[in-house]
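We did not get these values from a lab; they are worked out from the coordinates using the rules stated. These figures come from a predicted structure and were not determined experimentally. Cβ atoms are built from the backbone, for glycine too; each structure is taken alone.
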Structure I
Amino acid sequence: MSNLSRRLLMAAALAGTLALAGCGKGGPSGPAEGDMSMGDPNAPVKMVEYASVTCSHCATFNNEVFPEFKAKYIDTGKVHYTLKEFLTPPEEVAVAGFLVARCAGPDRYFGVIDTLFRTQAEMFATGDVRGGLLRVAQSAGMTEAQFNACVQDEKALTDLTARVDKAVRQDGVQSTPTFFMNGKRVKEGAASLAELDAAVAEASK
């Protein structure tokens, strides 16, 4: 096993331990320091999604539902969206994916997340996980050397672990995707546009 794989596995194991330690009830979900968001911060509805880049249901939601939801609600200023990072098996791949998205920078973060979801099935089908992640990083303007440095950044690994731990402790989330609207848990599992329409309407009252 390479040093890179060992580091990622250690980070994933630590994050999993912290998450299990925090599976109690927490406060209402909302953006926290370090979370990535899009849309108008003053929008009347605040939506939070817990997602993992290795979660197939998250990929389905991203690829089939989120584009229309974004156009209908986020781009029009009706919903402010926040992604809270979560780790699902294989956790070391989820860790690396989120690190690459962070290294790409705030302006490219969600583009990298989208690419990871859209290439997820192919990546796992071929088994070329490192190659798949590298290609995603390169599509965001990173060199292979930058990619290697990114996924071996120990501070970034620590920060990711802390975000996952804090988010799980706060909301008691144990699966992905999980959705909140204005602090209320509205759906666990892939949500349809109709379900989110109803949730937004309820949260807007």
Structure II
Amino acid sequence: MTYPVSVTLDSQTYARNKLTTAFRPVLAIPHALLVGPVFWSSRTGSAGLLGAAAYLMAIVSWFMLLLTGEHPRGIREFCLYYLRWRTRNLAYMGLFADAYPPFGDGIYPATIDVASPPVPRDRTIIAVRLLVAIPHLILLFFLMFGWLVTTVAAWFAILFTGSYPASLYPFGVGVMRWILRVEAYMLLLVDEYPPFTLDQSAL
């Protein structure tokens, strides 16, 4: 059964832009302020202004789901909007795409698709959501450190060769997808427990 969160990135076989790569940390600052930096953690504010709003709304959704079994549609749409923007920013800051991300929705070589959960929602799973997510949060702490190291290595490689190292690409993309699956789970957008895998094809 396919996991209900799918992240797609265009092929990276083209020559990379060395100039925009060199200044990527600076160019990405406006987006990072809105939807968070690449290396997300659970600390307050790390998801950016829109992300902070989405997580506050998720708290409201948590109570609403427990009381009524329904996810407020407006909150769900906002959280999906945040995740789509965050996906584009992660791809840009993670050096997976050269095109500058749009502010808001727009065409970009990195997309996320989140399927609607079955109705009625499982209130038991929702009640313990934060607790059962702890193993993922612990693993992501170490995975994101590894991604930081490989991204720095890829940054230097692009500056010198114009290409993202093929050997590092699957790991970086895998961590990015893992982050987004866990965020969708934490935002109550899906009820299926996220898989422990970097391999998209295994989902």
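When relative contact order in percent (Cα under 8 Å, 6 or more apart) is computed for each of I, II, the one that comes out at 30 is II.
Could you figure out which one of I, II the value 18.2 for mean count of other Cβ atoms within 10 Å over residues 116-123 was computed from? This figure was derived from I.
Structures I, II were shown, and distance in nm of label points 7 Å out along Cα→Cβ at positions 36 and 92 at 1.7 was computed from II. Using distance in nm of label points 7 Å out along Cα→Cβ at positions 108 and 132 as the calculated read-out, with 3.0 as its value, let me know the right label among I, II. Of the options listed, only II reproduces it.
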